[in-house]
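What follows is a set of structures for review.
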Structure P
Amino acid sequence: MPANKKHLTRSPWQRLAKLIAGFVGGYCITQLLFMLILKFAAPTETLITLQYAGFAVWVTLFLVVYLVENGYKILALYALLCAVLYSLINLI
């Protein structure tokens with residue numbers, strides 16, 4: 001059974017914004033979050049665990065993008081989150 005057309009995104013720019021936010025933004029947030037965690041934890045013990053958990057976090061962030069109606073807003077939110085995490089890493 002095909003999807004209901006009223007729930008699908010019609011604009012190719014919205015779809016592109018969601019794809020970029022999910023793929024690139026989700027990956028950046030995942031890596032920056034785990035860099036922040038590694039600042040507080042011992043890197044040798046936690047690095048292997050974070051490699052496996054990183055995929056789960058990235059996929060979750062990738063799927064969350066498609067729950068939001070506006071792709072530009074989620075792209076801006078992910079960029080803001082990346083900037084905050086990056087500044088936290090550099091401040092600590």
Structure Q
Amino acid sequence: MGFTVTNNAENKRYQAEVEGHLVKIDYLVTKNKIYLTHTEVPQVLEGRGIGKTLVEAALNDIEAQEKQLVPLCPFVAAYLKRHPDWARILAPGFNVS
């Protein structure tokens with residue numbers, strides 16, 4: 001299953017439509033930081049790796065923008081614990097391990 005994640009800056013979220021459902025990560029942005037605040041994948045889509053793909057797309061975009069990540073969302077923090085290589089984009093003072 002393929003889907004494209006986009007950065008909807010107007011609504012401050014990374015999002016995609018999957019099988020007619022909106023999946024998203026809400027964020028806040030400051031000059032050099034992006035705060036990922038909430039990930040939402042409808043229950044009907046859970047367990048299929050959609051949240052993982054969504055997080056990876058957001059992290060890649062944050063890195064491409066040369067922003068620092070502040071992972072306030074528990075789902076994002078759990079992903080970072082399993083993929084410590086992403087610590088390279090964490091804002092100073094943040095640790096998810």
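Values in this text are rule-based calculations from the coordinates and carry no lab data. Just so it is clear, the structure is predicted and the values come from calculations on it, not from any experiment. Cβ atoms are built from the backbone, for glycine too; each structure is taken alone.
Between structures P, Q, the calculation of distance in nm of label points 7 Å out along Cα→Cβ at positions 34 and 50 yields its largest number for Q. Which one of P, Q has FRET efficiency 1/(1 + (r/R0)^6) of positions 18 and 66 (r between Cβ atoms, R0 = 35 Å, to 0.05), as calculated from the coordinates, equal to 1.00? The read-out was computed on structure P.
Matching task: 0.90 is the computed value of FRET efficiency 1/(1 + (r/R0)^6) of positions 42 and 74 (r between Cβ atoms, R0 = 25 Å, to 0.05). Pick the structure from P, Q.
Q
Thinking of P, Q, which structure, once Rg/Rh (Cα atoms, Kirkwood Rh) is computed, gives back 0.94? So the calculation was done on Q.
The value 13.8 for mean count of other Cβ atoms within 10 Å over residues 26-33 was derived from one model only; which of P, Q is it? Here the read-out was taken from Q.
With relative contact order in percent (Cα under 8 Å, 6 or more apart) derived from the coordinates and found to be 21, which of P, Q does the value describe?
On the way: P: 47; Q: 21.
Going label by label, the one that fits is Q.
When FRET efficiency 1/(1 + (r/R0)^6) of positions 10 and 58 (r between Cβ atoms, R0 = 25 Å, to 0.05) is computed for each of P, Q, which one produces 0.95?
Going label by label, the one that fits is Q.
For helix-only ellipticity at 222 nm (-39500 (n - 2.57) for each DSSP H run of 4 or more, over all residues; to 500), the calculated result is -7500, so let me know which of P, Q that is. Going label by label, the one that fits is Q.
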